[in-house]
Structure P
Amino acid sequence: MKKGLVLEGGAMRGIFTAGVIDVLMENHITFDGAIGVSAGACFGVNLKSKQIGRTFRYNMKYAKDPRYASVQSWIKTGDFFNAEFCYHTLPEKLDPMDAVTFSKNPMKFYLVATDIESGKPYYYDVKDINNESLDFVRASASMPVFASPVHINGHIYLDGGISDSIPIKKFQEMGYEKNVIVLTQPENYVKKPQPMMRAIRAKYRKYPNMVRDLELRHETYNETIAYIKEEVTKNNVFVIQPERALNIGRIEHNRTRIRAVYEEGRKTAMKRLAELKMFLRQGE
């Protein structure tokens, strides 16, 4: 029975996920495959490269660096998270990803990006760390309005959360029968309609399929959460999520908040560790 890990996005709420992932690695908990969306993709790649603490480290170090995330970058480049810095300077020079370990690790790692012309999710198999894969990581985390669309191989992509926020059904279709899902919202969370739809319709009027995804996103998200709860009762899914809403902005410069959310992820994972190990053993 194949074991999978599904990582929700949520911008800087993903720091919670980083804390969970580090605890998993420290306790030698492995999976046959993982799939990440948006921040879940950006931070989840460190699971395959086996770099404990890397996500927390660089987010703390560059939290106030305008090269990392800033209004200046948004005005100048169209990307709040500066693409050149985040997806080249940082992973290639300042805090390098371990590309060799990433490639050798037998665990599969996928991410989700949204093809903005079709409005459909694209599931990309990240086999190696190279320019194309880093472009797809960027695409997966490119939030509408706050990031420029990413052009790859004749297609145009934005955030994977637009079309498949929590790709549990896709992962099950791919053969992963026993899945751990890391969510970045608490159990009682209900997604509401997108409040920026007027601006989104105007900005993306050439891409009606993607606009439709965003109009319906709260419905599809809440339906997915309901499905996940059903799968939990069937013992097919194990959920790790914060106990309360995380005190962190979608874009966060406050290091105290970043540390607190990271520690919340670690604490939550440690609290559920024994249950998690039992759940995974049942799939062996």
Structure Q
Amino acid sequence: MTDIAVVYAAQNELGEGPLWLADEQQLFWLDMRQGIIWRYAVATGAVASFALGLFVSAIAPRQAGGFVVATQHGFATWQPGQPLSWLVDPESHLPANRFNDGAVDSHGRMWAATLTDGDDQTTVPHGSLYRLDPDGQAQGMDTGFYVSNGLGWSPDNRTMYFTDSWQRIIFAYDFDAASGQISHRRPFILVPEGKGLPDGLAIDAEGYLWSACWGGGRIIRYAPDGQVEREIALPVSYPTSCAFGGPDLTTLYITSAWTALTPEQRQAEPLAGAVLRLHAPCPGLPTLPYAG
């Protein structure tokens, strides 16, 4: 039995994007729908929040200081307490689209993908995958997704994983780290009905993939061959994402949401929207900064 602890009962409507900063020993995460970035200092338990005033879906540190974020209006840089500085919006011609999950590769490129908030989100694949290069230019890398979600890389940087929640598929690509090119997209994991929808993910040092199951109330750890290694039940129905942190990267932080619950369900699930943690059997991979 895995012990689940509450990090912070944030009551996030749509908690997302956990991010660990090792030097500061701080955890950042988002309330995506409320447009709020949260910060938690492990040593003191101090919590701070920063309202951006728009839909924010992914965050990563920058080598130059501060952060890069993905939002409903494209990519921007951000310093706590300061307004956003806009970089590029590759889908400015698609006002119903917004960015969702994102992550940084081993060469400092930020990857994030889009979806539509229109009525045809689950009937027409409006989403596309983008790579934000260090020069601030966004490259379209793939398209044809419904609900774009969690992504990450194998420890050897030869495989990139990317989730389409609505299709219940975590895809794998061949990844060329030097060029940032992807190829040979294929289904890696098809999540069966009854387990929820695959949402955000994290990769550990052994190459196992941890996937938060939206509506499934669990985290699933998959082996590099795609087999289920373990399932961990959670005290929330809608976990959204996960990230490794702590001094030795063996703490798995998990965000969650209450947005899909009825008022009655929410009353019965007081931890919905909280940030949780558990102890993992091996370390995760370190957080990588955006090189721009």
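Using the calculated result 19.2 for mean count of other Cβ atoms within 10 Å over residues 128-135, pick out the matching structure from P, Q.
Working: P: 15.8; Q: 19.2.
It traces back to Q.
Given that helix-only ellipticity at 222 nm (-39500 (n - 2.57) for each DSSP H run of 4 or more, over all residues; to 500), derived from a single structure, equals -500, which label among P, Q identifies that structure? Don't skip to the end; give the middle numbers.
Numbers: P: -13000; Q: -500.
For helix-only ellipticity at 222 nm (-39500 (n - 2.57) for each DSSP H run of 4 or more, over all residues; to 500), the value -500 is produced by structure Q.
Between P, Q, which one scores greatest on relative contact order in percent (Cα under 8 Å, 6 or more apart)? Kindly include the intermediate steps, with their values, before the conclusion.
Numbers: P: 27; Q: 19.
When relative contact order in percent (Cα under 8 Å, 6 or more apart) is calculated for P, Q, structure P comes out on top.
Work out which structure the value 13.9 belongs to, where mean count of other Cβ atoms within 10 Å over residues 200-207 was derived from one of P, Q. All intermediate terms of the calculation are to be shown ahead of the outcome.
Values: P: 13.9; Q: 21.1.
Attributed to the structure labelled P.
Which of P, Q yields 13.9 for mean count of other Cβ atoms within 10 Å over residues 48-55, as computed? Before the final figure, lay out each step's value.
Numbers: P: 19.8; Q: 13.9.
Checking each candidate, the match is Q.
Which structure, out of P, Q, was mean count of other Cβ atoms within 10 Å over residues 136-143 derived from, given a value of 26.1? Please report the intermediate quantities before stating the final value.
Values: P: 26.1; Q: 14.9.
For mean count of other Cβ atoms within 10 Å over residues 136-143, the value 26.1 is produced by structure P.
For which of P, Q does distance in nm of label points 7 Å out along Cα→Cβ at positions 240 and 264, calculated from the coordinates, equal 1.6? Before the final figure, lay out the partial values.
Values: P: 1.6; Q: 2.6.
Label of the source structure: P.
Using the calculated result 110 for volume of the Cα convex hull per residue in Å³, for residues 168-223 alone, pick out the matching structure from P, Q. Walk me through the numbers on the way to the answer.
Numbers: P: 110; Q: 83.
Structure P accounts for this read-out.
Could you tell me which structure in P, Q was used to calculate mean count of other Cβ atoms within 10 Å over residues 32-39 as 27.6?
On the way: P: 27.6; Q: 19.4.
It traces back to P.
Values quoted throughout were computed directly from the atomic coordinates according to the rules given, and no laboratory measurement underlies them. On a predicted model such as this, the values are computed, not experimentally measured, just so you know. Cβ atoms are built from the backbone, for glycine too; each structure is taken alone.
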